[in-house]
Structure 1
Amino acid sequence: MHSEVIEAPLNHITITDPFLGEYQRLIRDVVIPYQWQALNDAIPEAEPSHALANYRIAAGMQQGEFYGMVFQDSDVTKWLEAVAWSLSQKGDPALEQTADDVIELLARAQCEDGYLNTWYSVKEPGLRWTNVAECHELYCAGHLFEAAVAFYQATGKRRLLEIACRFADHIDTVFGPNEGQLRGYPGHPEIELALMRLYEVTLEKRYKDLARFFLEERGKQPYYYDIEFEKRGGTWHWNDWGDAWMVKDKAYTHAHKPLNEQDQAVGHAVRSVYLMTGLAHIARMTQDEEKRQTCLRIWNNMVHKRMYITGGVGSQAVGEAFTSDYDLPSDTAYAESCASIGLMMFARRMLEMEGDAQYADVMERAFYNTVLGGMALDGKHFFYVNPLETQPKTIACNHVYDHIKPVRQRWFGCACCPPNIARTLVAIGHYLFTPRKDALFINIYAGSKARFEIEGKSLQLRIDGNYPWDEQVTITFDNATPVAHTLALRLPEWCENPTVQVNGERAQGGVIKGYLHLHRHWQQGDCISLTLPMKIMRVYANPRVRHTAGKVAIQRGPLVYCLEEADNGADLHNLYLPQEADFRLEQGNGVLKGKVLIQTEGARLATPSEGEALYHFNPRRTALQPQTLTFIPWFSWANRGEGEMRIWINEQA
């Protein structure tokens, strides 16, 4: 917990990996321009955004009324953050000028006192800060702060940072423990983690103190949400959802009791992981053992009892929320893309504090499965919800599945996921490494180049390989001057017998919390060779997970695999994988080119004739028929049209 983290500048980590490099090219060349069009309502097939128009109306540059969600502003600032990360990797004067113009638009929309929120400036003037339980003012502020930090670090320009600091200063006068201040806290956490990022850049202690106030005030009685609800005369924002439930259900926002008394991941999954990200950050920065213990309790409950094999969290559509331990249905799973992004953020902060590979294991699982799966391979279609099983003909008729989409969508009226996916993919380099004073932790072995300052010296390294498809990885050092430092190499949970060599000889080091720690004077030409055997693994769920009884899943490396109708035909629930099956690797083609597929011989329960009775008193004597089973990486499903999909398959004794 006591190790200091060294924050690497944005341009000191560059992705060279062909796999993730293609995703970053997509973000730069396709996603950022596409989302710019979406924010400007220039995509006829997509739901309108109106987010930039809202800012222009607030700035007095355009006539009209506010349109969209109460948190519509955040789509713009998340886009700005993605732009910042992209500019840090590859200059683009036209894109930078567009971003500068958007920043000036935000400056014109900002009020004299620093307040900036178009919903309240345009739609409900005079009602600001009257409904923090429901209305996302602090959430939108948080995304503005994150964008400001990224844009400053990427370009050196302070304009957006100044806008953010003016707003943060205003919020600091409104909220706090002093007389005349509101003792409130956000219904949707985000500002806590963002204030900590703002503090790291500005070293303004008030921002850290404000983050701590929001965290420590949460859940105290009398409940602030009830106080402001009464002041509003008992009105609520989300009228279509009935009876102010977002105000009354305190567990939905992790506000049912103080954080130091909580031990379960509850409520809205995105809110939960964003909140824990901020808590873990401040726990490390302030050496607060009580907050650390809260993070450990919530993490352990979430990951060991409430997380999908894909790194998805939040198993029900109602409230986009956690339910109970081991309740992980596949076909009605919610597993919002933003929730897995938040889980990565939480894992990253826990890793900085603990130096424990379990956090990197989960971070990698969430990224290579749910986060990558949230965007189509064309960069123009997106999943908000990420089920582990689909049957389109049932989805179309059964309202239990109203939240499930069998194909990715062009855009969403509630568009939090697409820009969130974009900013995460373009920033992935900062999840690969955790630079601490005691060691440089290498978490994910994607191809990259990186430079870190170690006690005034520059440590430069390059990771090569074809991760996550191939098992061979090399790490080569490029710094001309020797640098004495410890490298901590993650030994993945999915890898049974990893081997590590330094300059052709077996590495000499100790394994601490799942990392192999190697200390030496690293110099130009030094080479670490890793072999991470990617055995095809059968994964079984805890028997308490009733939805997977008698079923098995397939994983290779960090990738979870699935069956898709395009390869295996319909009625995937009638397929069986023998317990003794020989797997073979196949190279994908078409849209799956470059992806490693898995095949084996299995069986199918024969489909009965059309007129056969619905139920039988005696077992049917229909034999299992041989069938070749083809598994594809789950993140790549639904790129070949609409069809059935499932991860968990029946296991045949």
Structure 2
Amino acid sequence: MTRSFHVGQPFDTPDIDITTALEDVSIPTLLLSLVHITGDPSYIRDFTQAGLFLNEVQGFMSEADKARARAAALPVIADYRDRGCPVPDPLPSELVEEMLDWAACEPVDPDNMALMLEELDLEGADPRRPTALQVADDFSVIVIGCGESGVLAGVRLTQAGIPFTIVEKNAGPGGTWWENSYPGARVDVANHFYCFSFEPSNHWDHFFAEQPELRQYFREVVDRHGLEPHIRWNTEVLSATWQDERWHVTVRTAGGTQTLTANAVITAVGQLNRPQIPEFPGAQTFAGPAFHSAKWDHSVDVTGQRVALIGAGASGFQIAPAIADKVAHLTVFQRTAQWMFPNPMYHDRVPEGARWAMQHLPFYGRWYRFLLLWPGADKGLDAARVDPDYPDQGNAVSEINALARIMFTDWITTQVGDDPELLAKVLPDYPATGKRTLQDNGSWLSTLKRDNVDLIRTPIERITPTGIVTSDGVEHKVDIIVYATGFRATDVLFPMTVTGRDGTDLHARWGSRPFAYRGITVPGFPNFFMTYGPGTHLAHGGSLIMNSELQMRYINKCLEHLITAGLRSMEPLPEPTAAWHARSQEAIRKTVWAHPSVKHSYFKNADGEIHTVSPWRLSEYRSAIDEPLFSDYQEA
């Protein structure tokens, strides 16, 4: 094996500094790394973990066990250093599987084992890398968007040798991490997992990175893979039309419009991309600055101002604590209370010792990635699935869901303390996990308890030049309005016009019920592939980056089939597409997300239906898109 990020970089760190570093590391991850260094499984067999939960990367090990592990690790690491940090020999597959079971604190089933081994990539082979092809000069692909999935598409198309152009409406890469620069913006998936499997970063400043660092990560990936010459910045796609067996993509730049052509199109535009601003009467009369959180106006200084924050979902949840100590007064208007779960690491910086381990200890970063992935790999889906025999469907949909509600309620109640009025406002009245569950380290509720912060649950009636009037007739005087009101998530591919075979308009065909075969392709739209398409939003675990990697592997295999078989076009047949959508809808209806008490959710369309969220376990979806079933396609 050649040395890579999996193995770690050689080091000459003195024993005393190694000892200091070991105070910062994840002990289960450290023990797994020791097995790689020595080939000796006793380092995990001699330690017992009581159970792993959420982002608890210490596995609830006792302090005595942690100290014993550090003491055992020091001579092993020192000897490894003194031997010149050699590349460890590959471990037997049976031992790797034992290590997975140990780290998970439960047996990893065969389907998940395949996914986890692929994600860990202990061999450093990048198993999702596409086959390099001999491509005709006249074959090309247009990628719409340069967020995480667009950057990924560029990397994989480069590796496959397929000519491509990425069209991006912004001036740089990152998508949502380019656009959402509001105070407090940060990711809510742990960063050592929220990065490409083949481009991990051992240098994150925080466990849950802030927006500037995420934006920089995608910039660095673009540069390392030489994507810049293939990208057209500040270029927005207006329409895509299938005509004469090619896609004609009309784009708009500062200089006007023009049309690009290609054999295939890959959309990488995301679902949380186009801001949603409610149409409040009188909004245009407001005399002060007013803007959406995704379009934060940094020329506006909130210091000493009276600020209205309309919306308290994921964005508002981050904005309020970030500005509360600067503003004169903050009025938060919240339509629906949010469930939240405790994550004390949410704002923590990555300590130097953990950085050192990521950089130098063999496979430390790989196993740490697994410890982040496994608790979120479908555990949320277990709590989201409805048990039809559970008696109290109004408060919970299953015994597991009821336990989640108890845990979340205890966390909220403990923070609120003796304030029944605030508790009534912040305690949700729908089953746990019915909407996006937010992560909290105590900052949200402590912000709401500040003297200069008010939480308003009364509906907004109208906006005046000087403030916001609620339905009880009270006018809340404000100087600035921030709309943290989310995005048009159910309007997939909005506002592009996409016209397929025989002049079929994609949005007219979808109506309010977008669908796609395996979430990627649509009948009547040849050579048209979607990442993050209908039915693929992850509400229960994993990360969209991992999902994008799986989808892009599927798309690469379809493109390879087009090229090597000498085909002009391929599109899914209507019958398997309808069957996939029907199965997905049946599964969605059996989840808490579809619960009738969840009245306001970006998962639901105007009819209360859900067509954007995935109801499948991560391993199930991987299996569904691992290999294209070309008999489900019409080819020409």
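Every number here is computed from the coordinates shown, using simple stated rules; none is lab data. Computed from a predicted structure; not experimentally measured. Cβ atoms are built from the backbone, for glycine too; each structure is taken alone.
Summary table below
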quantity	calculated
Origin of the value 0.60, where FRET efficiency 1/(1 + (r/R0)^6) of positions 304 and 432 (r between Cβ atoms, R0 = 41 Å, to 0.05) was derived from one of 1, 2	2
When FRET efficiency 1/(1 + (r/R0)^6) of positions 288 and 312 (r between Cβ atoms, R0 = 30 Å, to 0.05) is computed for each of 1, 2, the largest belongs to	2
Per distance in nm of label points 7 Å out along Cα→Cβ at positions 184 and 392, the highest-valued of structures 1, 2	1
Which of 1, 2 leads on distance in nm of label points 7 Å out along Cα→Cβ at positions 584 and 616, largest value	1
Which of 1, 2 leads on mean count of other Cβ atoms within 10 Å over residues 232-239, largest value	2
Identity of the structure behind 12 (criterion: relative contact order in percent (Cα under 8 Å, 6 or more apart), calculated), options 1, 2	1
